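For reference, the structures are reproduced in the following blocks.
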Structure I
Amino acid sequence: MVINYIKYRITEFLYGVTKIPINKDALVLEVASGARPYWRSNVLLDKFVLDNSERSGDVTVDRDFVVSDVNKLPFKDKVFDFVIARHILEHLPEPENFLKELERVAKAGYIETPSSISEDMGGWDCHLWCVDVVDNKLKMMSKSKEPNSQLKKIPQIFGVKAWESFISKHRSVFYTSYFWKDRIDFNIVNNGLIKKDLESTDTTFNIEQMRQYFWDRCSIKRKIKILIHKLRRSLFSKSKTYDLVDLLSCTKCKGGGGVNKFGGHLVCKECGNEFKCIDGVPIML
């Protein structure tokens with residue numbers, strides 16, 4: 001049991017629990033990247049920069065980062081080779097829009113959520129959907145019941161280490177893992193009226209100091225992990241050279257012409273809308 005737990009912790013450190021197979025030369029976007037983005041991701045995107053109410057810790061800002069809405073991704077069509085979307089789909093009141101956006105900006109990707117069994121056990125209030133993968137299709141059903149009180153007791157009976165080790169060995173039971181190429185196949189059944197206000201707090205607050213703020217709040221363990229992942233990206237990924245601004249597209253007119261950078265602003269080439277760019281972080285809202 002101890003050996004299994006050690007293996008689980010090593011895998012978690014290196015891959016964030018799951019190893020995602022990605023080509024070395026792929027340009028990778030991660031949406032709703034949150035506190036623990038995947039080591040291989042080149043570009044991170046999150047909207048709720050200072051709001052940790054639906055994630056496990058402070059947002060990580062350790063590489064190219066964009067502040068924007070996952071339902072209106074500010075990128076040109078098919079500009080990414082791969083997109084990662086972990087533990088975001090179950091939060092969204094309009095998941096179809098989000099899935100279509102993933103298809104639009106990337107050629108392939110990986111989606112991960114808790115499974116319906118995990119929802120029965122965890123009962124997270126911020127999750128709106130039960131998600132499973134059936135016949136290589138995402139099956140989503142709106143949550144309409146309280147978590148199972150008996151199932152919720154199981155982790156306590158096992159103990160933390162034994163339970164985490166058990167989950168690592170049977171991860172497919174507790175999490176969905178959905179890989180797609182060209183097209184996302186999904187089915188959505190809404191058995192209830194899902195409404196949720198997802199308006200962001202002030203995302204420009206301290207953006208210019210965000211990286212230092214983030215670094216100051218990091219534990220030594222997390223700083224070491226970030227530096228190791230940075231070294232891994234430089235050694236084991238051969239992504240094509242890119243300029244973040246060249247990947248961006250206007251979220252207002254949805255034109256494909258891209259944006260120009262003028263000082264601290266980004267300006268849409270087609271409609272002229274302006275977006276802030278503070279300390280290298282585009283605010284595409």
Structure II
Amino acid sequence: MSDDLIRRIRARHELMSPGQRRVADHLLENYEDAAFQSAASVARAVGVSESLVVRFAASLGYEGFRELSSALGEMVKARLSLPERLQLAPPELTADIRGSDLLAHVVALDRTNLDGTLAGPTSTVLDSVVTAMLEARTIYLVGLRGPAYLAGLFGLLLDKAGADVVVVSQGDVVMFDRLRHVGDRDLLFAFTFARYTKRSLEALRLARARAAKTVVMTDSPTAPVIAEGDLVLNVRVASASFQHSYVAAVTVMNALVTAWTLRAPQRTLASLEAIEAVIPPDAFMT
């Protein structure tokens with residue numbers, strides 16, 4: 001993500017006005033601070049008008065400076081280690097906070113994640129993702145490190161719904177073993193969030209080289225994997241702790257599975273009946 005944003009700024013640098021170049025240089029040299037500055041603050045820091053800062057953001061494809069500063073913030077987070085993320089916990093979260101207050105804070109943050117995901121572009125591409133899933137011979141689900149659990153859950157649900165699924169949760173040589181049969185009739189669905197793993201990018205590039213369809217679920221419109229995704233699902237994963245919150249990601253997965261069952265009811269029903277047929281009558285407690 002940082003490479004993408006920096007590359008865009010540098011590519012336009014020679015075409016910028018002197019004022020815009022001052023803004024660009026300020027952001028490149030002080031992005032950790034600029035991520036938390038307003039357009040007015042940046043304008044004062046470099047001696048230009050606030051409207052010029054806003055126009056600068058628009059020239060890079062952002063609706064306004066707030067969106068650009070959010071991208072800068074994601075750049076900062078992408079470079080943070082887990083201990084550094086933990087140290088950025090909100091100051092109101094202390095060891096003596098009441099459980100009810102802590103739960104309320106976490107729920108409110110996840111509600112923001114859900115609302116932000118719903119308001120974003122993800123809902124507009126959901127139908128296309130479902131179509132790609134239904135048309136695929138095999139769906140390869142790539143999730144490395146934390147997202148491995150997302151890939152595993154999604155794989156479990158899609159398998160029950162009648163999909164031919166391969167879950168890839170290891171980023172070493174095993175990953176390439178699992179992907180060796182991927183081809184032009186397949187779909188590779190990758191889960192990747194900051195800090196982005198290089199192996200996820202390699203998996204997507206391999207799939208595209210084999211003419212497979214690719215879907216990316218990620219947390220930023222400027223993530224480095226975006227260029228390798230035919231379809232992109234942006235979800236918010238903000239958390240008060242060291243680890244991302246995947247509530248919005250799971251919700252989008254549930255929406256995809258629900259859409260699958262609605263569009264392929266007979267395929268889903270046949271799979272579920274086959275599962276029930278092999279489960280022993282005494283498998284569950286009464």
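Each reported figure results from applying straightforward, stated rules to the coordinates on display, with no laboratory input. Worth saying up front: this structure is predicted, and the values here are computed from it rather than measured. Cβ atoms are built from the backbone, for glycine too; each structure is taken alone.
Taking percent of Cα pairs over 33 Å apart as the criterion, which structure among I, II has the greatest value? Each step should come with its number before you reach the end.
Numbers: I: 23; II: 34.
When percent of Cα pairs over 33 Å apart is computed for each of I, II, structure II gives the biggest number.
Assign the value 0.50, calculated as FRET efficiency 1/(1 + (r/R0)^6) of positions 19 and 227 (r between Cβ atoms, R0 = 30 Å, to 0.05), to the correct structure from I, II. Answer by label: II.
Looking across I, II, the calculation of helix-only ellipticity at 222 nm (-39500 (n - 2.57) for each DSSP H run of 4 or more, over all residues; to 500) that yields -8000 traces back to I.
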